[in-house]
Structure 1
Amino acid sequence: MSRQPVAIAHDYLTQRGGAERVVLTMRKAFPDAVVHTTLHDPDGTYPEFRDATVVTSPLNRSGLLRRDHRAALPFLAPAASRMRIEADLTVVSSSGWAHGFPTDGHKVVYCHNPARWLYQTDEYLGGSAWRHPLGPPVLAMRPALRRWDRRAAGTVDRFLANSRLVQRRIAETYDRDAELLPPPHSMDASAPREPIAALADLDPGYALVVSRLLPYKNVEVAINAVRRSGRPLVVIGHGPDAARLRASGLPSHVRMLSGLSDAQMRWAYAHAGVLVAPSHEDFGLTPLEAAAFGVPTVALRAGGYLDTVLEGTTGLFFDEPTADSVAEVLRQAYLHAWDRGAITARAAEFGEDHFIGRLTAIADEVLARV
């Protein structure tokens, strides 16, 4: 491949989440850039990536690893170290691997979080690592992976952080300063919406959770919060915790969905009464997506939600991720007199135009030194 002025790198394109949406916005900033990643599952991630030129590592030959990137953990550091990019500037989206892709040019890293499995292992696994099946292998690999990770951080010209929490973690983990650049939400409330047949019998105003299904996301807390009340709850997401949650015996008023189109997601947000955000997030993106439709949030008073939720204006906080705490604040949220205009105005502050403008300006600053 010929040398590129600007390239884009991302850990793996195997799922639909906030980090992958950031990469889609990066493509709008640099539409001619090739995307470099370890794994690419076109059916598992956003369909817009089908329009991109995507370069993958040899790991991508394995269907198993494309379907479950966690199974690739022992191989990702060596694979990343061989993902050489020939570009004047590589703009990286990383929460673990892509900042380690070698390049002979400059590297700007948009950090979603220093690798959670390396630095917040218990939180990532949803409890003590020693009691989780993946815990002992992760702990065994952790010293070597931390050394690799910190060497990779040393190759970065500039770090960008998606939240104040991540900004602090970058300083603590890598002893590097990072500019704060909140990610954009990409929900266009004026775009077409597609009704969801599975929710046809639900009245508007249900509680909504949009989340990957991982233990630390605390989705089960939200389910238990409505278990006794009978309040309708819609959970949208997929992940390794899905089977366990379904096996726990979901009440009939709780629906779990996955694989929705963007038009269906817009419909789901527009018909919700309150978004429930119970996890400790690095950046609170889903409250902004809900706010685009004038929908308030009840969120854990921690992490990135402190950057995006304005208490009393766009949402309410609970202090502990417990069913009782969520249930009480959810009750208050339904009684609160919300100013929908103020909620949508908050979402507008985190639009794509600001993100693209700042990112391209940073790229120009770095390239000026080439």
Structure 2
Amino acid sequence: MIDKKFWKNKKVFITGHTGFKGSWLCLWLYSLGADVTGYALKPPTEPSLFELCNIDKLVKSIISDIRDREKLKEALISSKAQIVIHMAAQSLVRESYKNPAETYEINLMGTINLLEAVRNCRTVRSVVNVTTDKCYENKEWLWGYREDEPLCGYDPYSNSKSCSELITSSYRNSFFNQKNYNIHKVGVATARAGNVIGGGDWAKDRLIPDCIRALLKKEKIIIRNPSSIRPWQYVLEPLKGYLMLAERLYKNGPEYSEAWNFGPDDIDAKSVEWIVQKVCKKWGRGAIYEIDKGVHPHEAHYLKLDCSKAKERLMWYPEWNLDEAIDKVVKWTKAYKSKKNLTEISLKQIEEYNSEK
């Protein structure tokens, strides 16, 4: 569970705080009483969870580019951060086919710039670099990948995240080696999560946001790869993992400075079509879909994570199954449609999630 006493007044620096996952993390840390500084470009979508929940009023928000090494270093040092969670990225597979060079530039140099900034910031004690489950060399196995499996993402996005993992490993060995922890006092880990869903995601070419846009416009949902199976999970599940991991790194860096998987239980690895059918059923009248039979860029057909290590060593477990997760998405979206206070709605979801045993 999340230790509220630990996070109270902790200085936390988040890159990518204007994105979907970053916004949810800001809300959670705000509810825990942390002192948060966010560093990112302007929200990548319109609308955005960041703006809908007025997150710039809850945390210190710096709008800047992760590729600006000097400005990033200056911002991190000024924040006096104790904990860093790196989430800034170009995170869309299809976009990476359109702009591969930019994807590598952001995801590789962004990681390097962040770690260089950490090297120059004396206050940092814990660093979590968030990558992806797609960093693995995907052999379409029926079983989940473990943290020591080979890395080699297929598409530019996935491959760039494999590179980010390798960069982090190199910096950990070279500058934050566990053997020299008493000197540098920094724990560095990577976190690999599966496909997340949740209220407030408006990204392009992503299943749940595509469904939501169609439903709000009373249009037919179009799906590309109906049989593709992903490890779907509610957005708060991996965020809990990041927070638990960051706390352990802060308290005992050498023991936890490695890679970690955060994914759902096997029962929640479902096909794209299964997800869409469930969304339509929960939405109700007027929700229909059809399959786009056109040619699309390569995406993995089957991918699962083995999260045994996180369960055994961090005591991290998923709280909401996939049916509950989809229900939360639909309820959040209907609150948005009804113009309710989404900051309150989102914080209430976090409170409900925290209360699970």
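Bear in mind that the values in this text are calculations on the coordinates, not laboratory data. Keep in mind that this is a model prediction, so the values were computed, not measured. Cβ atoms are built from the backbone, for glycine too; each structure is taken alone.
When distance in nm of label points 7 Å out along Cα→Cβ at positions 85 and 325 is computed for each of 1, 2, the one that comes out at 3.8 is 1. Among candidates 1, 2, the computation of Kirkwood radius over Cα pairs in Å that gave 20.4 used structure 2. Taking relative contact order in percent (Cα under 8 Å, 6 or more apart) as the quantity of interest, name the structure among 1, 2 where it is greatest. By relative contact order in percent (Cα under 8 Å, 6 or more apart), the leading structure of 1, 2 is 2.
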